[in-house]
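Readers should treat all values here as calculations from the given coordinates under stated rules, not as data from a laboratory. Every value quoted in this text rests on a predicted model; they were computed, and no experiment measured them. Cβ atoms are built from the backbone, for glycine too; each structure is taken alone.
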Structure 1
Amino acid sequence: MKKVILLVVMFLIPIKIMAISASSAIVMDLDTGRVLYGYNISDERLIASTTKIMTALIAIEKGNLEEVVKVSDIIYKAYGSGIYIEVGEEIKLKDLIYGLLLRSGNDAALAIAEAVAGSKEEFVYLMNGYASNLGMKNTKFYNPHGLEENNGVGNTSTAYDMAILTKYAMENSTFREIFKTKNYTVKTNYKTYVWHNKNKLLNEEYITGGKTGFTEKARRTLVTTGSKDNINLVVVTLNDPNDWNDHKELYNNIFKNYQSYQILNKEDFKIKDEEYYKNDTLYINNDYYLTLTKKELKSVSINYNLTKVKDYGNDTLVGYAEVKINDKIYHKEPIYVKKEVKKEKISWWQKFKRWFSKW
């Protein structure tokens, strides 16, 4: 009887596939936004200094990276981790972002906010606007650094929202470059800094970036990105005392069980039994890959949604190739047409006359 009860309990309680210590965890495909692994991904939690991913992104997109920022006394409001800049020091905005992401500088966060938006309050307004536009439905920012405010409130988000944010940020080449940097040297009008990235997972060959975070309330938070064999991932853990090892285990599990499959091939694109454009050539401009298990591969289908355009020329958009897993569309690739040049048919007598006329 005890065995029966135990089996029932096992089926009722969600079972974690891996022994992860985090309160919330997610692995998301950077290319498609698919959640490949996760639990408690929508639970709102304090995110500590992983906040600085948003701060860096806004600074890159809204600021002038070459602008020389004169540090004001706003930095006196910073405590905890810092890059230890001084009032009156002159430093480029780009260098402040390096200090923000590599050393988790809370002083850098406040200096960036003031330089980009004029004040901390205006910058926070931008942060929440970005979050809303990105679909981060369970995220609220109060400051650009991630520390709790004097009244105890702090920036909150979810594992899912932070993965969505990082997916978007990784589409920016400047962000990607800073995110993966191990060491950086800066010279200002006051002194020279040599910064080493706090993300020790960068020593793993597949890791392409990351941001650490910690406060007494939030505990350890970590966001990393990694790539291997055309599989591109973001991993987020919140409240995780064993985050370094958990991230490695999550990456290794996905790399072991998933594969990048080519679904669309631009060099060999054909639509079987297509009649309307059969005398011309249909083509696409991009290959498309999906990260899947072998079992999931069987659920992939392609729907060719074509429009019968009457008067079309070369490179006319005539439809889309819709890539689906079960019934959900993950990608729509534009389909174009190229008109075939019809060769003139001439008889041997016409060929002879043309040849003779040259003499």
Structure 2
Amino acid sequence: MKILTILGARPQFIKAGSVSREIRRQKAEGRRLKEVIVHTGQHYDANMSDVFFEQMHIPKPDYYLGIGGKSHGAMTGQMIEKIEEVCLKEKPDWVMVYGDTNSTLAGAIVASKLHIKLAHVEAGLRSFNMKMPEEINRILTDRVSDVLFCPTATAVENLKNEGYFIEEEGRRKKVEGFGKVVNVGDVMQDGAMFYKQFAKQPPTFNFQPSTYILCTIHRAENTDDEKRLKDIFAALNEIAKDKQVILPLHPRTKKILDELQIDTSNLTIIEPVGYLEMVWLIDNCALVMTDSGGLQKEAYFFEKPCITLRDETEWVELVKNGFNTLVGADYEKILKAYQTNSEFKAKGLNLYGGGRASEYIIKEFLEQ
């Protein structure tokens, strides 16, 4: 069985790394599996050198398409053209895509047009915000997928509400014309558990564990809205009077802060860090404050309370169970959440599969 994996950004490689390791493990045990990895180049990342793949225990891409830095239409169109060429050459049994990027959508379109079976990892997630390009990508990809690998029960419920399957006499029945829905858990938890053993302290970081807040701000809904950005940083500056706030800052966000002359004087701003350094920062912080989707879950994996600086989240189960507090960009809500989120509210729940998602994904392939 040949699986063609389409990836476009460093976070996708980290997620896919867990599945790739499981493919290699199963192959070593005699299963006839082969993975071909295609990197579209959607996000150019200078950190993705040969050293990156070696340190992260991730196989290097078999194809690099070099498509990035373009408009949504130009990028997606060129990806479709190049991915189709690869598929016609490789003749895979399956195309596997991850998440909700333009690379995800391009791979899904090619697979459906060429009648190659399509598997979507992280299927069923919904923010219910149709202004987000990611929401469009994930909805369209789900609709043409043959197998939808859901990370949570909430994702499964979303697909049920959209008509992907029905319950009859206590049993799930697939609806004709829709793909098979499988709750496998979250590959991000697989990765977090694997990479914790390789985590390393940033070289210039001098703070003691559990004495600081880890914060990230990068999402366009915050950085491209002057009022939201000013309110968020006003709250962060106030919180930093009480507890150290460490902020690995993306160059784009830094440029906007400088242009708007937004005060960051109380914050400890550091250069962006690699994934293994970020795992160390998460594992050793007291609290996470973020507008990132992935970091919300990683906070949960490492049993850290999380405050999310967005108006909605795809990970509603974290909010429902008290692990995550949504505050948007509201100054007062941010401060109140900080005052009431000093401890991780452990409830013994296994929300994301317990680190076996990759195993369940490959098992499903082998049973096809």
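Taking 35 as the value of percent of Cα pairs over 38 Å apart derived from one of the structures shown (1, 2), identify that structure.
Values: 1: 35; 2: 17.
That value comes from structure 1.
A value of -9000 was computed for helix-only ellipticity at 222 nm (-39500 (n - 2.57) for each DSSP H run of 4 or more, over all residues; to 500); which of 1, 2 is the source structure? Numbers along the way, then the final one.
On the way: 1: -9000; 2: -13000.
This value belongs to structure 1.
Once mean count of other Cβ atoms within 10 Å over residues 149-156 is calculated for every structure in 1, 2, which label goes with the largest value? Spell out each step's value before the answer.
On the way: 1: 13.8; 2: 22.8.
Result for mean count of other Cβ atoms within 10 Å over residues 149-156 over 1, 2: largest is 2.
Figure out for me which of the structures 1, 2 the number 1.6 belongs to, where distance in nm of label points 7 Å out along Cα→Cβ at positions 21 and 189 was derived from the coordinates.
Details: 1: 4.6; 2: 1.6.
It was calculated from structure 2.
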